[in-house]
Structure I
Amino acid sequence: MRHPYVGDVGDFGKYGLLRALHQENGSQRLGVVWYLTDAEEHNKDGKHDGYLTTASEKRRAIYRDCDPELYDVLRAVRKHRQLNIEMMENGNVLHQSTAFFGTSLPVFRGRVREQREYKTRWEQREKWHSAAVHSMKNSACVFTDPDNGILFASRDSVERRKPSHKHAYWHEIAGYLSLGMSVVAYHHLGRQRGGHSALIKECLRKIGYLGFDAWAVHYRRGTGRAFVVIPEKSSAKQLLNGTRQFVAVWKEHAGLVTL
């Protein structure tokens, strides 16, 4: 997650889903781990706000009708010249009980010259993750929001590389699951033969091999992305109902993907 993304079309779908899940299962507290990075990048990410600015009222209505309150809040936020994720933490977007973890991820640049540097960098990443887990301790469902989604590489293999500030590692997500929390994870969709549906199903199969049931929302606006829902068993029915209700309302923009 980066500050310039605040209020773009990806945010609209993300918060729309989280609001729908909370409405269905409102007694349970939501947590958001931003995976915030302050590393500067020169690309067009975060510029996808045409859903708010298009001159066509009919076109705007295709989005606004999904969640008018959310749409109006994000439209007001997007008018600010200096965007910041803290604008999403004031209770106007997600329920006021939501817990947020906004400490920036450690970002590592440059070549690693000695093996011990890997260890030092991973210790910093683990310290960051431990703080995130602690901040989510009273949450029943945690949303992880990295730039590029989930990395399924084994713990041993990733520790021989620099930690990626663009990803949530599976062992980090599994940490929340082991504590009895459900997880909703952002997952970026690249290009692959068979299209986005094949990529999503591949992700779901990997999660299944690791012992967890999951489904996903394919959100088709802006860059290709999915929101992967990995439920704690006692919350699975409510979360699936909430997902289905979201997709029913947002059918112009999103679809449910299962195995």
Structure II
Amino acid sequence: MSNFKLKHIPSRTAKPRNSGITMVMDKGLSLREAEDFIDANGAYVDFVKLGFGTSYVTNKLQEKINLYKQANIGVYFGGTLFEAFIVRNQYDDFLKTLDKFGMEYAEVSDGSIEMPHDIKLEYVHKLSKHFTVLSEVGSKDVEKIIPPYQWIELMKTEIKAGAWKVIAEAREAGNVGVFRSSGEVREGLVQEILTKIDSDRIIWEAPQKAQQTYFIKLAGNNVNLGNIATNDVIPLETLRLGLRSDTFPFFLPKTAKYIGKKK
């Protein structure tokens, strides 16, 4: 949507979309806050992740899930909740929980627990028969460094097992996985991944503005970005459209320049 006309605004894919996805992390919004969030940002949000284990203690959870669905926003439980069920040997209870709340999406991750990769692939495969699966790659342990070839292999095999998208881990702070502890992008890692994995199949967790800017400049304004804070959705959309200083000149024609009055 737009309120007036401007030339040289890059095109955005339309919802429901396969690329240009914005995934937002809900870390415990109230029902009223979720309503206000949708009113202000719904047009720009594709998915809401109910972060980590917050669904376990969120008040009026079903009502909030229904709100997101009614706004044509995909909603799913954070991968850490999946891990919480698995580590307790409660996979069947996880399935019952997905069914109870009418979930259409499921995230599979192993960022907080040690899980043999072939077992993770089995979960991806089984869940993909009934849900759209987003599979998260990478560890939440800042000390665990995964080499590029392994990132690529993990992503390839999880997509092959049935994942619709793979999520590149960064946590809600953006300081692990494809980022250094300072939040700086591991550029060599990211660029090597993109030589083997289609950008449209990846959602890059990028909660920080500098990280979002990097991916937009690298892969275009319709790159998939996740773990966006609820109050950063519209700022991100302006980054995607070249309406913020960080990307302002990026989508303008090279001939564009400031025109002012001559004295």
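The numbers here are math on the coordinates, done by the rules we state, and not lab data. Every value quoted in this text rests on a predicted model; they were computed, and no experiment measured them. Cβ atoms are built from the backbone, for glycine too; each structure is taken alone.
Observations, loosely collected:
- For 1.12 (Cα Rg over 2.2 N^0.38 Å, for residues 189-236 alone, calculated) the corresponding structure among I, II: II
- Of the structures I, II, the one that 2.9 was derived from, the read-out being distance in nm of label points 7 Å out along Cα→Cβ at positions 165 and 221: I
- Here Cα Rg over 2.2 N^0.38 Å is compared for structures I, II. The highest value is that of II.
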